[in-house]
Structure I
Amino acid sequence: MFLAVDSSLGTSVAVVSSDGQILSECSSDDTRGHAENIGALMQDALSSAGITPAGITHVVMGVGPGPFTGLRVGMAAAEAFAHSRSLPVVPLVSHDSEALGAGDVVIVTDARRGEVAYSVYQGESVFRRVLGPALARPEALDQALGEYASLPRIQAESISAGKLGQVAHAYLTSGVAPESRAPQYLRAPDVTVAP
């Protein structure tokens, strides 16, 4: 049983069964209220699925791309839940959820500041990311994509934690190694510590 958490755009929490079925999914489109929403969404997702925290065997954590604060809230919540129950964490690039079942495709999300984040995928049920995630200005996206510029594009307005849980299930079943736990901010922070 998977508890999946992503806060790369809005905030989404889902429970996915051990055979890859989405049992519940609770989301908020608020791009600034991650910290206020995450606890209630986790509780609601578990309650809607009819299970207790003891029923969870894996925690799926979206690692972005996303902005620093929003992304960090979801990652910290996922890590804290996993740590509290000594569960394995399955980190995944958030774009993976939107590529599930889409074939050869480019996933694009708003990265703010006049940029988009993009990832290129190839394959069907067992797909692979061949480029990205990376940043580009919208007018320079074709150039950044190069040979993949002619692929269909999905402009994702939200990330589904349920689909992210399904990707984790597919990856674990087929032996695909998970991502690094490092967050995919894709740009330097606005504030740095003075030396």
Structure II
Amino acid sequence: MEPLFDKSSTALVIIDLQNGITVIPSLPYDAGNVIASAAKLADAFRCNGMPVFLVRVAASADGKDRLVPLTDNAGSPATIPLTPGWSDIVPELGPREHDQVITKKQWGAFYGTELDLQLRRRKMDTIVLCGISTNIGVESTARFAFEYGYQQIFAEDAMSARSVKEHEYTVSVIFPRIGRVRKTSDILEQMKKQ
């Protein structure tokens, strides 16, 4: 059976596990479970000398770089108050020594950031993706990664959304078209085999 990934060319990309986002209720997994699963992955990647990218969303102090689209949803990103520490990575994840922190200004982690550059300089062609929210930050990042030619593995139980319906649609319809969906335990087991 072909290995799920090659440790020498695979990086972990964790999306938006930061103070201001992990306090929002999520389903089907609560933020605590998502963080715990992501932390297991991050620890395993670090122990194997594999890169860990912690992605967070932040805005400038004056808020002028925030997206302000006209939307039908009253809860658009521009209406979320950004309190002090809102964009800090949760302490369970770090950052630790050698982790790369990528700060984005929109849903996806590639547009307007150095994520692609830093992955390519490290000769990474495969990414394991997880975080919150499945159908927003993770999916937006995954769509760009697909277009950039990365192989992708989605840690299904290390991500969550605002509803079960949103999570399940992305995991069952979108992700299988652009990568492989696995449980955290499957990914960790693969690492032990190499």
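Ranked on Rg/Rh (Cα atoms, Kirkwood Rh), which label among I, II comes first with the largest value? When Rg/Rh (Cα atoms, Kirkwood Rh) is computed for each of I, II, structure I gives the biggest number. With mean count of other Cβ atoms within 10 Å over residues 140-147 computed over the structures I, II, the top value is the one for II, the highest of the group. With FRET efficiency 1/(1 + (r/R0)^6) of positions 44 and 60 (r between Cβ atoms, R0 = 35 Å, to 0.05) derived from the coordinates and found to be 0.50, which of I, II does the value describe? Working through the options, I get structure II.
Which structure, out of I, II, was distance in nm of label points 7 Å out along Cα→Cβ at positions 20 and 92 calculated from, if the result is 2.1?
Numbers: I: 1.1; II: 2.1.
This figure was derived from II.
The greatest value of distance in nm of label points 7 Å out along Cα→Cβ at positions 4 and 180 among structures I, II is that of I.
A value of -0.38, -0.45, -1.57 was derived for log10 I(q)/I(0) by the Debye sum over Cα atoms at q = 0.11, 0.12, 0.24 Å⁻¹, for residues 68-163 alone; which structure in I, II was it taken from?
II
Assuming 25 is relative contact order in percent (Cα under 8 Å, 6 or more apart) as calculated from a single structure, say which of I, II it is. Walk me through the numbers on the way to the answer.
Working: I: 25; II: 29.
Of the options listed, only I reproduces it.
Since every read-out is calculated from the coordinates, none of them should be taken as a lab result. What you are looking at is a predicted structure, and each value in this text was computed from that prediction instead of being measured. Cβ atoms are built from the backbone, for glycine too; each structure is taken alone.
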